[in-house]
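Engineer: Okay, got some structures for you below.
All of the numbers you see were taken from the coordinates with simple rules; none came from a lab. What you are looking at is a predicted structure, and each value in this text was computed from that prediction instead of being measured. Cβ atoms are built from the backbone, for glycine too; each structure is taken alone.
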Structure I
Amino acid sequence: MAKKLKIALIGYGKMGKMIEQIALGRGHEIVCKLNHESSSKDWKALSKADVAIEFTKPDSALENIKKCFALNVPVVVGTTGWYEKLDEIKSICLRDKQSLLTASNFSIGVNLFFHINKILAQAMENLPEYNVEIEEIHHTQKLDAPSGTAITIAQGILSEIRRKIDWKLDVDSSSNSDLSIKSIRTDDVPGTHIVKYSSLIDDIEIKHVAHNRSGFATGAVVASEWLFDKKGAFTMSDIIGF
């Protein structure tokens, strides 16, 4: 059984509330709930935490991570849209012997999907008659497009299929060198991701559909249980083992 943790929630929207419910159900304690309206006095409670779970906005994530580092609090980060600064944050983490776990998606099912996506891409490397594209669908409150999950999927494909140079948002999917990601925003969709390979003869498709946010929230709590006694910069691959 996992150690009972004192958890700080940084971000207390829909995801934060679900994480709280799951963490309490697993026997953990929530020592503080922080957001953009929290005072400096509120933030002092962060020092009491064994680990923090951060789900906020891209323009807040870096500062929140640095606050955790300053207090030697391990931090699990679910916010996406700031990854252009990820290498910088990892360097700070390693230099200062801190603890960081980032993931574009904490769902165990999605991380299995990442693995399957790379295996399929390996098989498609020598089949240029198949063109590949990605489609992601999320709720209208999601701030970044494409989703961090879609970018991770794209990176998995680009690492295996050399004829694709880079991903681009909403480009002509018939382009030889561009990997198109189509982003759709609609009401009440937790997250759907589709990878489609098309040829003149047939289509091959893999798809992940989240029915609710509980998979993401559960994965974030599991990640915090795994991280709290470790030093370094990690991802969900370190937990799952591939």
Structure II
Amino acid sequence: MSKRESGADAAKLGRWLMRRSERAALATSMLGAPYASLVLIAADLDATPLLLLSALAQHSRNIAFDPRASLLLDGTEGHADRLDGPRLTLLGRAEIVADNRLLSRFTARHPSSWLYAGFADFHIYRFVAERSHLVAGFGRIEWIDGADLLLASDIAALAAAEPAIVAELNQHHAVAIDLCARQLLGHGETGWQLTSIDPDGADLRCGSDTARLDFPAPALTVEAVRSALFALAERVVL
């Protein structure tokens, strides 16, 4: 495997962790010392991490003074030896953005956040990764440039179409979505619904449980995403 191929595989695994993670350790600077806290995260269509933080929280006060920060994403759950599982450390900065689409994407990932998302002191932050450090197990350690970690395609068209695609599939293909979660992913409970889509796959929810369907290859257009979703649906037994 060439160094370029190895880097591409590392970036793909990094995005996989970013798509699946629901929480992270956020490290900010407090009077020159590191301050770590637990936060909920979501991912934008290009995989940029999203945070919903209160301006009253200590980490938000730290970011206001110094936006440089780090996120640790832990994908070691389920591994007999936790240190043999993957984890990703992002180094960059946290930026406040006023974007209702990003807020909707975050609350789709974390429905309980609707209880406070509209409060005046809560803001959506984008985490702009400049570098990332992937530890994928023993001897599998790589640095990834921030630009290489994200999907570089234009996401505007897919972002505009996402709400309609999600609503359409939940309304007209609810049985197939539910069976995808149960037959393809092995979940026993019924009532799964689509919550969001992105070029790498789709997120599902049933009550407080979440699941993810991964596409075999990135789907970078609206038509490609539809085709990938319908290809997954065709694999289930109706």
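Engineer: One of I, II was used to compute relative contact order in percent (Cα under 8 Å, 6 or more apart), and the answer was 16. Which one was it? Could the numbers behind the result be given before it?
Structural biologist: On the way: I: 22; II: 16.
Derived from the structure labelled II.
Engineer: Here's a follow-up. I, II: which one has semi-axes √(5λ) of the Cα gyration tensor in Å, as calculated, at 34, 18, 16? All intermediate terms of the calculation are to be shown ahead of the outcome.
Structural biologist: Details: I: 34, 18, 16; II: 29, 22, 17.
Computing semi-axes √(5λ) of the Cα gyration tensor in Å on every structure in I, II gives 34, 18, 16 only for I.
Engineer: In terms of FRET efficiency 1/(1 + (r/R0)^6) of positions 120 and 192 (r between Cβ atoms, R0 = 41 Å, to 0.05), which of structures I, II is highest?
Structural biologist: Details: I: 1.00; II: 0.75.
Greatest value across I, II: structure I.
Engineer: Looking just at FRET efficiency 1/(1 + (r/R0)^6) of positions 176 and 224 (r between Cβ atoms, R0 = 25 Å, to 0.05), which of the labels I, II belongs to the structure with the highest value? Could the numbers behind the result be given before it?
Structural biologist: Numbers: I: 0.05; II: 0.85.
Result for FRET efficiency 1/(1 + (r/R0)^6) of positions 176 and 224 (r between Cβ atoms, R0 = 25 Å, to 0.05) over I, II: largest is II.
Engineer: Could I ask something else about it? To which of I, II does the computed value 109 (volume of the Cα convex hull per residue in Å³, for residues 32-79 alone) belong? Present the calculation step by step, with values, prior to reporting the outcome.
Structural biologist: Details: I: 65; II: 109.
Matching structure: II.
Engineer: Among I, II, considering only distance in nm of label points 7 Å out along Cα→Cβ at positions 88 and 128, which has the greatest calculated value?
Structural biologist: Details: I: 4.0; II: 1.9.
For this comparison of distance in nm of label points 7 Å out along Cα→Cβ at positions 88 and 128, the top structure is I.
Engineer: From I, II, which structure was FRET efficiency 1/(1 + (r/R0)^6) of positions 64 and 144 (r between Cβ atoms, R0 = 25 Å, to 0.05) = 0.95 calculated on? Don't jump to the answer; show the numbers that get you there.
Structural biologist: Values: I: 0.95; II: 0.35.
It traces back to I.
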